[in-house]
Structure I
Amino acid sequence: MNKVYLSLGTNMGNRLGYLNRACDMIEDMTIFLDGKIVEEEKGAFSYEFKRRITLVTIDKDSVYVFSVKKSKIYETKAWGYTEQPDFLNICLEVDTSFNPHEMLRFCQNIETRLNRKRIIKWGPRTIDVDILLYNNEVIDTEDLKVPHPLMKERAFVLRPLLDLGKDLDINGENILDAFNNLPDEEKRNIEEFEIDAENPFSQQKKIIVNREKGVEFGKDNIVIAGPCAIESYEQFLKTAEFVKSQGADILRGGAYKPRTSSFSFNGLKEEGLEILKEVRKRTKMPVITELMDIRDLEKVYDSTDIIQIGSRNMQNFPLLSEAGKQDKPVMLKRGLAATINEWICSAEYIAVEGNEKIIMCERGIRTYDDYTRNTLDLAAVPIIKKETGLPVIVDPSHGTGIRDLVAPMSYAALACGADGIMVEVHPNPDEALSDGEQSLDFDNFKEMMEKIKKNYKNL
């Protein structure tokens, strides 16, 4: 067994998310031999997820990370190249059977997996994973030097490392002594990082979706439109081109469709994602699609500009946590019968992982009244905005389930302060494979958009 100390740092995008994802990759590692998985400790779920994130191949005996101990997270000023955002840093103590160069390869693959780009020396990065110490060994090869030659100069390394043991030595020097010998200014530039438990949304930033034009949630009245389900390339492209021509900002389309009946149309799945990507490229419209299963995260992430968490998954907490680690906006739909407080608590699962780009979507809740599909709760709009400061989108298609009610409830949603609407549009709703009864046809959508342009939207 080898004891390895690692330093992880990030200052791009969802900093906390990148840090958590890198830690997860180290903690949940499974190694492949010749393309075959050799250990499956945590069942099928872990197998499916880890199958995509483990990138090391070992020629003979399998090797593993056995345990990981973490320091606290610290926020630090940039070191070396200072004209860049502040960093989040953490140190890990890892017990592993990796030899030094297997560990190096594993760390480098994590950086690759999380899109680390080496453009400027000591410049911004999604993740940096450095080997600080490997047992008590001194290693001096072309690609690996241990102990890390600069660690005694870096407060962002020494301070979190102290959390793991004040008796550690660096070339015979105690790390506490090394930290105390740093300049005072260097030590002042590091502080413990904590998410505000009272208000995890307090650090909200602008949510901008950029394609042909910047679409900013919280500023513009956003119109999201498209079919409930992607049925074919022709159907989706035709709808996309039309809603764009009428002023829609974002294109919706479901590749994976959660349906009450297993015999209903459940989406084209991966084929639907490919259609989504192709139509996005052709129309230059930002797109939103639903993520149902954590095992599909990577495929959905690569295909969409906004990740949608549907009402049935509002309290799927592992899924919410993983969405929170992504550097991409997440739209969280209200659960089928969720209270406002429960809905906010679910959003917190995303926020505490570092993702500040959360969009709330009111889509109606089940009540005693069965005239409409659900009861659209427009009072939730000002409540959510007051309690969280998050942008709110209203979905009158699911909120009513009745085509003739979609337009008037869209106007009402914008009038009460919603940041936008999401409506279902289909070339021929009567032939739709999903939710045709609540989908607008092209004439319906055109008429609604003309009124929105006149009264609520500057296009």
Structure II
Amino acid sequence: MINTDKATINRIHSLQQQFFATRATYDIKFRKAMLKKLYSALLKWEKPLCDALYKDLHKSYEEAYLTEISIVLGEIKNHIRHVSSWSKKRYVKTPLKLFPSSTYLVQEPLGNSLIIAPWNYPVQLLLNPLVGAISSGCTAILKPSPYVETVSTVMEQMIKETFDEYYIAVVQGNREVNGQLLELKFDTIFFTGSPSLGKTVMTAAAKHLTPVILELGGKSPCIIDETANIELAARRISWGKTLNSGQTCIAPDYVLIHKSQTEEFVKRFEANLKKMHGESVKSSAHFVRMVNPKEFNRVSSYLKDGEILLGGNTDEKERYIEPTLLKVTDLDSPVMSNEIFGPILPVIEFEDYNEALALVNSRPKPLAFYYFGNNKRAWNAIKMCTSGGACLNDTIMHIANENSPFGGVGNSGLGCYHGKDSFTAFSHKRTVIYTPTWLDVPFRYMPYTLFKYIKWLL
């Protein structure tokens, strides 16, 4: 991949600043038109993007459409439907002490935005934030991941054909290019990636006091207690863990399971793998590969950190790692210290419910939390354990509701998006007080001769 040179980056950044200053993006009709252009472009480029996803990640057309294309299309339709109402000036109740004034909230675009996307869902995680930027009236520089070169190239072609660079443009390159972008002053930065890189982005943003949205990751726990429907749990966890070969920020990262359920869970997990992928997962059209040799080597190294209960086979040439259940007793081992981001699932047994909750709470706040068991215990676990989002008796699906926010907390992220929250993420909520001229209440003015009345009023 060719890095976009610094001069080009600076030129595009300057052009977008100039364009935003014209206030053209404030027009709701303009925003709707641009959202419709993006929708049409995505339909036109669906096949090239899906082909690119298969080439870079071995992602099947079905999975590419369901987890990437359709999610963005749904997000665009939601914003086209609601952007007018989200953008309207809103009246806020005004207290008597401010009579005869009225208070309004006005949504304004933050301005020039930078969106940096990762490689695991390279279409969805680049374009979904862009929908929020367009809907709110911002310009955007998009920075896709160099790890999925084919997808990033197609994405650049699509954006270049659809939008003028003074409004929306793609910049390509490695971390050096990221550094050049982060040196520039943006009005907002949206970053999706690891917590360590998120800290780098936040540090750079602080130099310009730039607000950031950080969609990070972490080790998302999954608890299975003795009351759980183990067949259902195994089915939904095996799907959630093998989707995109576990290269999903909200994939179950480890399972805490009641000792009485372990044997049956392993058996059911294996049975569901065969239902989804056939006798050979490796030969399945729907099983994604590790993105590159570096990731293959990193993830496969975790296989030595426990007892293999299921799976464990690898093929370096194909960057293939078989879905693996790994019984772990050393909670300080590398597989329990790092986000796995692959199809290996540590299994840790417990006997006491409170013991499981305590283990979750001893670790940084995760992006997702999953619980399988009866309602009373499940809702208590939600109350006791903090996370960005959660599912009870399911995995992953909380991300699929375009009407609810998605985001992390603590080490797993800062801020949220999807639906109206995407619009809000790229907007400034401005308070405007309107005071008529027909009455000028004397209370506010010095020398405060009416102070006793003011005090009573307050």
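Just so it is clear, none of the values below were taken in a lab; they were calculated from the coordinates. This structure is a prediction, so every number in the text was calculated from the model and none was measured. Cβ atoms are built from the backbone, for glycine too; each structure is taken alone.
Points worth noting:
- Taking relative contact order in percent (Cα under 8 Å, 6 or more apart) as the criterion, the largest value within structures I, II is that of II.
- Origin of the derived value 4.7 (distance in nm of label points 7 Å out along Cα→Cβ at positions 95 and 343; candidates I, II): I
- Value 24.8, 78, calculated as Rg and Dmax of the Cα atoms in Å, assigned to which of I, II: I
- Among candidates I, II, the computation of semi-axes √(5λ) of the Cα gyration tensor in Å, for residues 23-102 alone that gave 42, 15, 9 used structure II.
- For -10000 (helix-only ellipticity at 222 nm (-39500 (n - 2.57) for each DSSP H run of 4 or more, over all residues; to 500), calculated) the corresponding structure among I, II: I
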